[in-house]
Structure formats: structure tokens, C-alpha cells
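Asks: Please find the structures below.
Just so it is clear, none of the values below were taken in a lab; they were calculated from the coordinates. Since this is a predicted model, take the numbers as computed values, not measurements. Cβ atoms are built from the backbone, for glycine too; each structure is taken alone.
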Structure 1
Amino acid sequence: MRPCVFIHTNRRQRIGAIASAYSLERNSRSADRFEIRILQAEDFDFLKAREGQRFLRGNEKRVWEMDDLQSFTPLRFLPPELMGYEGRAVIMDPDIFAVGDIWELLDRDMQGKAVWARPRPGHNGSEHYMATSVMLLDCAKLRHWRCAEQFDELFAFKRDYLKWTQLQYEPRSSIGDLEPYWNDFDHLDANTRLLHNTKRRTQPWKTGLPVDFTLRARLLGIVPADWLQRIVPIPAVTSYRPHPDPNQERFFFGLLRECMEKGIVGEDLIREEMAQKHLRHDALDLLRRTPPLAAA
């Protein structure tokens, strides 16, 4: 079985997933040696069946909503099953775009580890935070990953969503540490291999649109915003802001422009995504103005 890169998404992030898949193939010298699959949350009944039910997240009970911007996240644990628990896979978010060659990651020495992910200690107040938005997986070592079954455990309050998605149920010795450039958080330079536009409010393809996600800002990383709001009003963030790095905006729209030129994306889809407020309203103008990307 050939290695596979899985991009998990939902309808809100569909255009990002398409550009992401294109970037992986475009920028690899070995594109014929791996497959690319897009997993869309709305296609999985076990996710849809839990709509409106409460699950455990960070020792709190939250309501599961398929319309949430990141309803695809549980699918991070599905690739080993889809691979028949054989071979290698990469799973990544739909807002991640290949600048370098993904084959270098798929073909790396895994040193006997089951998973490779980028450590991010201290993020969201977690000392042991692992960023699972990009993971390299040795599927044969992950036979205990049963995505639908473990997702259901969230609703039986036997499994915590945050611990699950931060790999805290895995032995730390089984996890290798990815270099930052394989999951580069809103940072683009000559070393970046995978660019992750992870700050949702500045995603370049959504500038100016109304915010469609719940802000979970925290004071000093400790006090939740909804508690703080009771004491000191917090100014509402109502729309997506421009990305602080224009190069990242140009890179995304350069990829999308090539997708249109190659017939991967048509103008009808662009207009549909704009109408549904999944893509900024000036996208077509930007596509016309964006200069071509440098050759792969």
C-alpha cells in the first residue's frame, strides 16, 4: 500500500482542503509515490449521529455541533483504520499548505516511534501539548486507534477531547518530535515545509467575513473569556482580520489561481463559496491580481 496524506475538513473549510491537496502534489518531486485523500466530516455518520449531544472537553461538558468550524478534528484518528493498519500516513488540517516536499516527511526515519507531531509546551495552558494538526503515522503501531469507538467514549464521559487530541492517552515514548517547519504556525520563510494558517481570525481567504467560530480567549492563559466578560467587557471580534504577512495571502491565492487555471476549481465553485461566506467576497478580484507563484 502506498503512503497516503489525509486532509480532514468540513464544508466550511472545503476550499482550503482543495488548495492544500493541490500544494502537496505541486511541490513534491515524488508525487507519484503517495496518495492524497480528503476526508469531509459530513460524510461520516458517527460524527453526525452525535449532533446536539454533550461530550467531555477539558473536564467540562460541551455540545457537539457538526456546524462547528473544526468538527473534522476527531478524524485525525481515522487514517490507521483506512490504511488497514499498514504503511505510513500523514494527517493534516485543511488550512495547511505544502511549501516543501511532503515526501521528505513520509520517507523519514521514524526511529521506531508510532507518531510524530510538533510539541508545543505551554500552549493553551497545557505543559504537554502536542500539535496534532500534522501527524506522521506508522499505522501498524496504531492498531489501538478506533476512531468511531473512541469518539463515542467522549459522550460517555470516559475520554476527554483535549487529552485525546493532544495525544495524552499515548505513551510519550511512542511519540517523536516534529521540527517546527513541518507545522509552521503562521510563519513562512525559506525553511518552511508546511505552512499552517492556524490563527483562525486571520486566515487569508476569509478576510472581512463575519467570524463564524466561538472565540475562547483566555486571560494570561488561565481565565476563560466568558468568566472575564462578567467582570470586564471584552470588545467583540466580529470579522476576520487581514493576515499580518502579505506573503502568506499571496501564497494561498497563488495556489488557488493555479487550481483554477488547471481546472481543479471552477469559477462557479468560487462564487458558491463566496456566497456561503466560506471565502472572502473579493476572492475573484484577488485571484486576478495575484502574481503567479514561482515554479515548483
Structure 2
Amino acid sequence: MFSATRHRYLVPFDGDFHIDRAPRKPPNDAPGSKACRKLLADVVADIEQLQRILYAHDRNALLLIFQALDAAGKDGTIRAVMSGVNPAGCQVFSFKQPSPLELDHDFLWRSAIRLPERGRIGVFNRSYYEEVLVVRVHPELIKAQRLPSTVERKHIWRDRFNSIRDHESHLAHNGTVILKFWLNVSKKQQKKRFLDRLDEPEKNWKFSSADVRERQYWDQYMHAYEEMLNATSRPWAPWYAIPADKKPWMRLQVAEIIRDTLTSLDLHYPTVDPGEQTRFDEMRQLLEHEE
């Protein structure tokens, strides 16, 4: 039986998503943190079994994209949800400031070369969506991309949305299942987590003064996220706006969506044709009569 999560937090495909209406906390009847962790362990075990079949089936790839503001919990969510998956069947990439080599290519290139192979789960911790988020909030970054004069700056975000939709449609038509998660943390909770990073020595390494400076652009980021989510949530590449103020609930929701999506695929272990089965019987005889 599928959970209700796939519908509860799905960003609609009709462009009618409003960020100020999106919940940042669990519903009132949600289980507590301890219960969420127990439920998560069960769902992670399901994902582990489904990943084995995905790997053996070798027809689809699963791409998971995580976007969020700093301190929303991307790293911890990826770690918690993918903890049971065989490392041979999973690839995780984090996308930070583009390198000179990456800037010499189109904005989709550096992620395209890291797409998961069939049978594998690929995880993007940030992604090409940074190009319509942080670059939109800080348009001065466009200069480093040395775009040709034929690129219309007036319509660059519209055009990049079109490129992203076309890219994801192409991937979906060729066997890549795409799930995109926006971890929706409140400004108040982000502040608390930044203070925790300052107060707890074992979290000091996570703190960056640049993250705090970015808070002054909160409204601009919310505008950019709302337009991005509305422009690029499609049936073949849906966005899910997951409440991120309570990490155990957030992680459980992400895991359930992944589990339910894998369950909905026509995954099965490969069957052996009769000729090969005969060969198996011969090998069994050899092994059983081996001295």
C-alpha cells in the first residue's frame, strides 16, 4: 500500500504552487520523532530490497535531486535515507561553485556527465537548479559564464526553465526516473540551526559566515524557488516540497516517496531462458560430482 506522502507534498503541475502556503512543520497528527525514526528504518529496509531488484533489472535509473537553503538538512537526509543501499548501486554527487572547466560548458554539462547508469540510484546534492536559484539571486555570477551575445539576458530564466524541462523529459523517456525534493525550512529554524553550529564544537565545521550573509536575500530566494518549482514540476520529473523544520518527519517523507516510486515500477529479477537453464543443470551436475 502506498503512503499518502506522494500526493500530500507534491508540487502541482499546473503552476499553482504558492510558497507561503507550503507547510514547514509536520501535521498535528504526525507521529513523534522516535516513532518517525522507527518507521524510517522499516522504509529504508524496503528501499534496500527494491534497490537490489533495480540493479538486477538493469532497465531504469533513479535520479534523486535535493535542493534547499543552507541548514535545511540535505546531507543528513541523504545519509539517513540511503543508509541501507548497497554502495555499488548508488552514486552521490555534490555540486558547489563551478570550476573553470565546468564554466566552459553549458550549465547542464557538469551534472549530465554524472547521471546514474541503468540499475543505479544517483543522488544530486544541489544540481543544475542552482543556475536558476543562486545565480538568479546573484545575477553578477552570469559574467563568469562568458555567455555569447546571442543569449538574451532578458529571458534567460525562462529559457533555462525550458532547457531543464527538455533535459528531464529526455531522461525520463530513456529510462531515468526523476524525483526532486525541496526541503522547506523556515527562516526561524534556519537561524536556530546556525546558532547550534556556533554553540556545539562538533558542529563548528559546518558553519560558514557566507551562509548567514545569504539570509538577507531570503525573500529573493523564496521568489526564485516558487518560480522554479512551478516551472519545472512535471509528471515525468515531479517536485516535492517537504516540511524541513522537523528532521525525523522530513526524512521519513522523503524515504516513503522513494520507496513508493520504486514499488510502482515494473521491477523484477531477470529470468533465465530455457537454454541457459539447461546449462545451469549441467553445471550443477559438475559441481555436485566434483571430487
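Asks: Of the structures 1, 2, report the one carrying the highest value of distance in nm of label points 7 Å out along Cα→Cβ at positions 76 and 100. Each step should come with its number before you reach the end.
Replies: Working: 1: 2.1; 2: 3.9.
The structure with the largest value is 2.
Asks: State the single structure among 1, 2 that was used to calculate relative contact order in percent (Cα under 8 Å, 6 or more apart), giving 36.
Replies: On the way: 1: 18; 2: 36.
Computing relative contact order in percent (Cα under 8 Å, 6 or more apart) on every structure in 1, 2 gives 36 only for 2.
Asks: While we're looking at this one, here's another question. Which of 1, 2 yields 14.5 for Kirkwood radius over Cα pairs in Å, for residues 92-187 alone, as computed? Spell out each step's value before the answer.
Replies: Working: 1: 14.5; 2: 14.8.
Source structure: 1.
Asks: If you work out Cα Rg over 2.2 N^0.38 Å for 1, 2, which one comes out largest? Could the numbers behind the result be given before it?
Replies: On the way: 1: 0.99; 2: 1.14.
Greatest value across 1, 2: structure 2.
Asks: Given a computed value of -14000 for helix-only ellipticity at 222 nm (-39500 (n - 2.57) for each DSSP H run of 4 or more, over all residues; to 500), which structure among 1, 2 does it belong to?
Replies: Details: 1: -6500; 2: -14000.
The read-out was computed on structure 2.
Asks: Where does the value 0.15 come from, among 1, 2, when FRET efficiency 1/(1 + (r/R0)^6) of positions 116 and 268 (r between Cβ atoms, R0 = 30 Å, to 0.05) is the thing being computed? Before the final figure, lay out each step's value.
Replies: On the way: 1: 0.15; 2: 0.95.
That value comes from structure 1.
Asks: So distance in nm of label points 7 Å out along Cα→Cβ at positions 12 and 124, computed for just one structure, reads 1.5; which one of 1, 2 is that? Working shown, then result.
Replies: Numbers: 1: 1.5; 2: 2.6.
Of the structures listed, the value fits 1.
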